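So, here come the structures, one by one.
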Structure 1
Amino acid sequence: MSVRRRRETEVPLTGAQTPQQLEADLRRLVAGRVPLSVMIWGPPGVGKSSIVAQVASETQLSLIDLRLSQLAPTDLRGLPVPGRGVARWLPPEFLPRTGRGVLLLDELNMAPPAMQGIAQQLILDRRVGSYEVPVGWFVWAAGNRREDRASVFEMPAPLANRFIHLTVQPDLAAFRTWGMANRVHEQVLAFLAFRPLLLHCPSPTEPAWPSPRSWAMASQLLSVGVPVEAAVGPEAGAEFRAFTRLYASLPDLDAICAGTASGATYPTEASARYAVGLGLVYRARTAAAMEHALRWMARTAPAEWLAGFLVDLFRQGRELGTTGPLAQAIQRDPALRDLLTDYRDLMLQ
């Protein structure tokens with residue numbers, strides 16, 4: 001097959017999206033009850049299946065996640081059972097029969113051609129053998145691209161043409177928002193703010209390398225004292241360990257959030273400034289703690305660092321439901337009110 005033809009059948013048809021944009025598009029499909037099959041493309045570790053799971057959970061849909069590369073054709077089509085002069089196919093029990101949900105055919109293009117052929121019937125006709133996908137179920141799929149050095153098979157052109165194609169790419173802002181909500185370790189989030197290029201950095205030689213998924217794994221390792229190199233590889237791990245050593249020199253962030261810090265000064269080194277900003281947002285879980293952290297930052301931090309802090313602080317406030325009490329506290333303080341007038345647009349991001 002020519003290079004041109006291969007590109008037509010394997011490369012996604014739309015521009016790359018952030019995880020938040022992909023989630024929004026999937027939500028629109030669910031809200032509009034659009035039954036079109038969706039193919040989600042993206043590099044390993046970017047969170048394709050996690051995004052689908054989150055959309056399904058938040059829209060109250062059931063989710064069945066089938067890893068096609070781990071199945072044989074008979075696993076999906078079922079087994080022939082003799083009847084009165086004819087054989088009928090007995091479908092597998094894991095396929096949906098009632099309700100509403102998402103049937104996710106994960107690792108679609110890692111499955112061998114025979115398996116893709118069976119999946120094609122499910123995608124094109126919403127049926128295979130004697131089984132038919134119930135009304136109310138979405139059939140979505142996900143896979144890696146050939147340029148991601150993934151062991152993928154060519155997707156047949158007729159199959160590719162029956163999908164709508166959405167592509168997701170790593171995005172630091174989306175990962176930080178997700179990480180704050182899911183309590184990814186603050187040192188991981190602060191480090192990635194300092195070294196954003198290490199959010200997703202595939203290695204051609206190392207089995208462990210940085211990705212949003214592996215950094216989430218590193219967060220769990222960090223909490224139990226296991227070296228993060230096991231998740232993100234030796235190079236990123238070494239940089240991360242060097243970064244975490246500076247935490248001993250940071251001001252008392254807990255005291256700042258409690259309003260009891262006295263004489264705490266804002267650091268001068270960029271890496272420490274990232275750590276302080278993320279550390280304060282990470283700890284500020286109440287309106288009072290947010291107010292104390294904001295007062296200290298407004299008093300000590302340069303304008304550009306205060307701006308980044310405000311974006312993260314108010315984004316977290318909206319998620320925690322503390323924006324209203326914080327806004328009331330700001331309105332009672334003329335100095336804060338005048339200061340934040342200049343940052344009004346940032347607080348809406």
Structure 2
Amino acid sequence: MSKNVIYENLNISNRKYKKKFLKQLSKFIDKGKFILGDNLKTFEKKFSKYIGCKYTIGVGNGLDALTMSLKFLNSLKKNKNEVILASNSYYACILSVINAGLKPVLVDPCLKTYNIDVSVLKSKINSNTLCILAVHMYGKTCEMDKLKVICKSKNLYLIEDCSQSHGAKFKNKMTGSFGDISCFSFYPTKNLGALGDAGAICCNNKKFYEILSCYRNYGSIKRYQNKYVGFNSRMDDLQALFLNTKLKDLDKNNRFKNKLAKLYMKKLSNKFIKPINENNKYDVFYTYCIRTNLRKKLINHLKKNNIGFDIHYPVAPYKQKALKKINFGKFPKSDLIHKTIISLPISTMHTKEDINHTIKVLNEFIL
């Protein structure tokens with residue numbers, strides 16, 4: 001019987017933290033402070049230091065982080081309502097723009113990086129543009145220096161969605177440290193994953209920090225006094241406690257995933273389209289995605305050989321049923337990505353033997 005390589009197992013990935021977390025959990029319950037408590041304050045401080053920003057605001061999830069940030073920026077420029085982002089970004093990115101009452105303006109991504117194509121987005125900027133939403137897909141960073149120049153020259157805000165890029169770097173600087181506002185998800189599968197939903201907003205502007213801190217807590221400046229129309233989106237202290245436990249290992253875990261990625265890079269056949277290496281970017285491989293025009297046939301081959309996989313993502317977000325009434329336009333590069341992409345096993349629970357076996361099975365695939 002052939003070796004079984006599952007795509008992911010969060011039980012195994014988090015097992016090494018269990019003993020310490022359970023010990024901390026007992027003290028946490030005894031203390032009885034579960035919302036906006038000391039654990040959250042500690043995480044916000046530690047995460048700010050890690051990213052290289054002044055402020056972190058722990059929120060309920062990544063979608064809320066984006067939605068609140070967009071709503072806030074729109075309050076500063078009420079006559080601006082368009083947000084530019086890549087057409088292959090995760091559905092939640094488009095959803096955040098719509099939920100903030102704004103208009104998503106999509107552009108085709110770069111086929112080599114899967115991130116927003118700087119060369120084409122300029123044509124979408126007009127007098128209604130509020131900001132550019134740079135989504136760092138699959139663990140690889142966008143061209144942040146070029147995006148910053150464009151935003152500065154056009155007087156636009158820059159938001160980073162770092163939900164798939166915890167610890168990734170552009171020119172030795174962390175993602176999350178470039179934008180006017182940066183948003184994170186700590187969904188359990190992320191490189192820094194919680195035990196449920198959690199998210200964060202990072203920024204360097206004190207005014208932004210003070211107002212967005214109110215936004216997450218019903219728009220309240222202090223108890224029972226609501227200055228803004230806000231949200232109920234606070235990171236639970238329980239999730240903050242667990243993230244504090246895991247944060248110290250993030251860089252080590254990213255280095256481990258890079259070692260697994262190098263095996264794919266070196267040994268996997270070039271009959272598959274593999275991620276590219278770029279000298280000025282440190283990729284953290286949230287996923288390891290390859291592309292093939294024979295995806296359905298490859299999936300059958302992987303299933304037959306007990307190799308796990310996933311597809312990020314099978315349907316282009318702008319083609320989702322919920323958005324069918326919106327005429328976004330046509331995006332052939334995005335369509336090609338969603339039609340041909342497949343994610344291979346690459347997590348902290350995998351061994352080099354797992355990846356080498358996966359590579360062997362893939363290399364045996366007949367085109």
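Among the shown structures 1, 2, from which was the value -11500 of helix-only ellipticity at 222 nm (-39500 (n - 2.57) for each DSSP H run of 4 or more, over all residues; to 500) calculated?
Values: 1: -14500; 2: -11500.
Corresponding structure: 2.
Thinking of 1, 2, which structure, once distance in nm of label points 7 Å out along Cα→Cβ at positions 190 and 206 is computed, gives back 2.2?
On the way: 1: 2.2; 2: 2.8.
That value comes from structure 1.
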**Study point:** Computed 23 for relative contact order in percent (Cα under 8 Å, 6 or more apart) - originating structure among 1, 2
**Key:** 2
Exercise for review: Compute mean count of other Cβ atoms within 10 Å over residues 46-53 for each of 1, 2 and report the one that scores greatest.
Suggested key: 1
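Can you tell which of 1, 2 yields 0.95 when FRET efficiency 1/(1 + (r/R0)^6) of positions 110 and 302 (r between Cβ atoms, R0 = 41 Å, to 0.05) is derived from it?
2
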Revision key, fill the gap. With distance in nm of label points 7 Å out along Cα→Cβ at positions 22 and 286 computed for every candidate in 1, 2, 3.2 is reproduced by structure 2
Review point. Comparing distance in nm of label points 7 Å out along Cα→Cβ at positions 166 and 238 across structures 1, 2, which is largest?
Key: 1
Check your understanding: Given that Rg/Rh (Cα atoms, Kirkwood Rh), derived from a single structure, equals 0.97, which label among 1, 2 identifies that structure?
Key -> 2
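No lab work stands behind these numbers, since they all come straight from the coordinates. None of these values were measured; they are calculated from a predicted model. Cβ atoms are built from the backbone, for glycine too; each structure is taken alone.
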